[in-house]
Structure 1
Amino acid sequence: MKNFLVIGVGPHARRSHLPALAAGQSRGLVGTVYGVDILGAMDVMLTFDADDGPRTLPVTLIEPFDAAPQSLPDRVRATLDALVVRHRIDAVVVSTEPAYHLVYTRWALERGLSVLLDKPLSVHTGASTNPPSAAAILADFDSLLDCYELARRRHPGLIVSVQCQRRYHPAFWKMRQLIAEITEETGCPVTSIQSSHSDGQWRLPDELVDLSYHGFDQGYGKAAHSGYHFFDIVPWLLAAGEREGKELDAVTVHAQVTRPGDFLAQLTVHDHERLFPAFAARNRYTDTQLRAATHAFGEVDAFISLAFHSGGRTMTLGSLNLIHNGFSERGNMTPAASLYKGNGRVRQESHIVHQGPFQALHFLSLQTLGDPSTSAAPYAIGHESHIEVHVFRNNRFSPGWTRHQRLGYHALTTLWEADVAVPTQQSSRRRATHEFLEYLDGRRTREQVRSDLTSHRPAATLMSGAYLSMANQFSGSAAPQITLGLRHGSRTESMGQPEAAL
């Protein structure tokens with residue numbers, strides 16, 4: 001059994017990683033687990049909820065440090081090295097603030113430790129306002145890939161798996177299979193894709209400054225908070241429609257955003273005082289002070305236009321709409337204790353995929369936070385587990401095709417190995433972790449790992465391109481339209497082939 005070090009044991013790790021590792025212990029895949037976090041973050045013994053009840057985790061505290069350098073400070077490195085030796089650590093989970101992902105992953109690879117890495121792979125302070133910081137996102141990926149390949153030569157069994165749970169979600173498996181089927185029959189790739197995600201993060205004006213968790217004060221926002229999932233899943237779906245001569249090799253990106261100053265124009269301080277009568281007494285800032293303080297903050301919402309190219313031709317048009325300031329179920333002036341999944345955040349997600357005149361796929365996940373037993377019929381729109389995929393096929397062209405199918409929660413529930421795979425994000429996160437554990441235990445090959453680091457250059461390219469477009473507009477230094485290559489030598493050639501398992 002492998003021993004784990006979890007670096008960063010905040011709300012996400014407590015909700016996802018730690019319960020998944022505890023389940024791995026119950027299955028005989030995980031030995032001991034230890035945590036690391038910064039001073040002042042929490043007690044040295046952390047309690048979290050596992051499947052079988054509350055558990056505790058010993059946590060070693062380290063001093064905060066600047067994420068800009070490419071290597072850890074000597075004292076932090078010495079502390080982590082000592083933990084690896086003392087507890088015979090085999091693998092690391094990196095679940096920190098995204099700006100620190102790169103430095104911890106490089107440290108782990110240099111020591112021959114496999115890594116389960118949270119998204120995004122990296123981000124830099126000022127990514128939405130400073131073009132060099134935006135460009136560094138893609139440079140970071142290429143640098144990390146070089147480090148990974150060097151580490152694999154020294155330790156052939158080592159792996160880095162990026163936890164992008166939509167790759168493990170039955171609805172996205174099904175859509176990828178459907179895309180591959182039509183491409184196989186017609187030769188037609190995906191010709192357009194529209195993706196949208198809103199999570200209803202309503203920050204009151206003073207909270208824009210005072211609350212940093214998933215905030216905007218580091219010069220980045222929604223595209224770094226949850227946007228990477230969509231920078232990843234869009235090219236992952238498109239890959240199922242690639243064939244010889246129609247491989248995607250470049251992308252043009254143009255982003256339009258709102259920032260906190262725009263939000264303060266949409267809903268002013270005065271509006272909030274009217275909506276929450278006690279807000280005026282709590283708020284410490286004038287409208288002028290808030291606008292000045294948030295001038296260089298990151299994006300609240302980002303609408304991103306995409307054009308994917310192959311050999312100089314535009315193969316696929318796309319749009320990616322990432323929204324914090326959308327439908328919310330927050331009704332209280334005082335923020336909830338949990339900002340991660342509380343405070344009114346609720347998922348409203350859709351994907352529309354067209355394959356020329358042959359097929360259209362419509363994915364919908366429209367949820368609320370109401371009581372699942374009363375808010376809506378089970379799995380219907382408004383239920384916390386609502387999900388459906390509509391499949392339209394041109395049966396006048398091919399009479400053997402079904403004109404329309406609706407695939408709901410039960411139709412999308414399937415078998416994953418020996419377990420039932422239900423179409424929820426939390427269940428998919430668990431599958432991603434379980435796959436990583438099975439690989440470390442020798443039960444899976446590298447080719448069976450769905451989210452190996454080597455397959456993530458397209459996602460890093462989209463994220464870097466989106467932030468370059470934002471930063472160029474903010475700084476006025478260059479054109480807002482960015483064109484970048486999607487591939488890096490032979491490292492992402494596997495992205496062009498649909499998975500054999502599908």
Structure 2
Amino acid sequence: MSDPVPTVWVLGDQLHRRSGALADRGPGDCRVLLVTSERKVASKRWHRQRLHLVLSAMAHFAAELREEGFDVDHRTAPTLAAGLRAHRDEHAVARVMAMDPMSWDGRELLDRLGVERVRNDQFTCHYDEFAAWASGRSSFKMEDFYRWQRTRLDVLMEDGPEGPEPAGGQWNFDHDNRERPPKDGRSWPTIERFELDDIDRGVIEALPESCWGAEPDGTWPVSRAQAVARLDEFVATGLAPFGPHEDAMLASEWKLAHSVLSSSMNLGLLHPSEVVEAAADAYWAGDAPINSVEGFIRQVIGWREYVWGVYWLWMPEYRSRNALDARRAVPPVLASGADTEMACVANTMRHLRDHGYAHHIERLMVLGNLALTSGIDPAAMTDWMWASFVDGAEWVMLPNVIGMALYADGGRMATKPYASGGAYINRMSDSCRSCRFDPKQRTGEDACPFTTLYWDFLARNAETFAGNHRLARQLASMRSLGDLGEVRARAVEVVTRLDAGRL
């Protein structure tokens with residue numbers, strides 16, 4: 001005889017008590033299931049802090065539910081499907097419910113297993129709403145979506161003579177948020193390290209030997225309470241200085257004034273609406289300037305939710321896009337931590353190794369730029385970044401890597417590829433000061449690999465980019481190079497050494 005008590009299956013990135021199928025339930029109303037999949041754990045070479053974060057957050061959530069009085073079955077199984085099957089067999093469950101998963105494959109799995117799906121509520125814009133917004137548009141861009149979000153959510157809006165208008169009189173303050181890295185040796189906001197408990201230590205002890213990166217040190221919130229504390233901390237100390245240098249890179253600073261809240265939002269520990277409300281309240285209270293608050297809110301309800309929307313709009317075909325036919329393997333400097341004389345890459349990889357994190361410009365203009373200009377396979381690069389960053393997930397990485405960083409979608413996400421030579425990195429970081437390579441040189445042993453690869457990238461893709469008006473000037477400059485042949489020969493040497501882990 002089946003048990004009339006339904007099961008609510010909580011997936012590992014839906015860890016919020018008032019979310020999804022669990023939102024209106026209480027102890028006695030349901031049984032709660034969480035499954036740790038051995039296949040998933042073994043599927044990638046995870047960063048230690050990434051894998052610990054997910055497993056520890058699940059275990060802490062299960063403990064909190066038990067303390068509230070719920071009957072919780074948190075089990076480890078060969079696969080998610082096997083875990084559900086064992087749960088059903090043990091408890092004679094007739095009805096299983098779950099919130100819509102964060103991935104295309106996850107949704108397919110739940111349908112295959114006969115699980116009732118409840119609408120996903122972890123974003124301010126559901127992917128159905130995004131699809132409706134995008135419908136009928138021959139093209140669309142994040143800026144348009146962001147303004148629509150601001151208006152409909154009434155975020156940083158004030159009354160004007162002709163209706164609601166953006167606070168501060170303009171929609172964005174990007175021009176105020178692109179300052180070069182400061183040279184005054186200033187201190188940056190620090191963050192609390194949370195004390196590791198018995199659950200944390202048990203998870204750490206069981207991490208597979210295949211993991212890489214520094215040991216977990218309490219940097220990343222593993223519970224709702226910790227995530228809320230981190231949000232409060234950022235608003236109090238990091239939000240005001242965030243804006244001006246949000247695109248800057250410093251060798252000695254792994255986060256500068258960035259919020260490092262993405263992992264908490266991606267696991268469901270924080271909802272984006274509460275994050276945005278806290279930031280907006282700080283502006284209205286006069287505690288943070290408009291450029292910092294607007295720039296931060298743009299990241300949350302603009303870019304983050306735009307990425308979420310296009311993921312669902314373009315899947316499942318999107319994951320196989322490779323418009324530039326890039327086929328190189330992820331190089332040893334990324335895949336296995338090989339040493340490199342490229343200071344910017346070494347510094348970014350040190351940040352990643354130590355924290356499972358690098359901020360968005362390091363991801364795009366160092367790691368992504370290297371992958372783009374050297375021709376790394378987009379699927380392989382996506383998989384590596386998914387496993388390496390604490391805030392990694394398929395919905396995050398596919399549009400950001402395939403679309404934004406590697407231009408593998410042929411321009412659906414970005415109107416031009418984000419390729420650059422060493423000049424950009426020299427302008428926006430302090431890495432070039434200590435680097436043996438010269439960002440101004442494109443040939444010779446001292447030439448910056450980024451500068452060499454940039455011109456080679458344009459040359460080998462010139463036909464593909466011929467119709468892109470945003471690259472017309474760059475392509476003309478490339479064709480006028482008197483040493484283009486030498487540049488391309490040097491590029492062959494660069495990628496050969498990159499592939500061998502000797503660059």
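Remarks
- Rg/Rh (Cα atoms, Kirkwood Rh), for residues 156-307 alone from the coordinates reads 1.02; which among 1, 2: 2
- Origin of the derived value 16.6 (mean count of other Cβ atoms within 10 Å over residues 20-27; candidates 1, 2): 2
- Here relative contact order in percent (Cα under 8 Å, 6 or more apart) is compared for structures 1, 2. The highest value is that of 1.
- For FRET efficiency 1/(1 + (r/R0)^6) of positions 68 and 292 (r between Cβ atoms, R0 = 41 Å, to 0.05) computed as 0.95, the structure of 1, 2 it came from: 1
- Read-out distance in nm of label points 7 Å out along Cα→Cβ at positions 236 and 476, computed value 5.5, structure in 1, 2: 2
- With Cα Rg over 2.2 N^0.38 Å derived as 1.01, matching label from 1, 2: 2
- Source structure (of 1, 2) for helix-only ellipticity at 222 nm (-39500 (n - 2.57) for each DSSP H run of 4 or more, over all residues; to 500), computed value -9500: 1
- Which of 1, 2 yields 2.8 [distance in nm of label points 7 Å out along Cα→Cβ at positions 76 and 172, calculated]: 1
No lab work stands behind these numbers, since they all come straight from the coordinates. In this text, all values refer to a predicted model and were calculated from it rather than measured experimentally. Cβ atoms are built from the backbone, for glycine too; each structure is taken alone.
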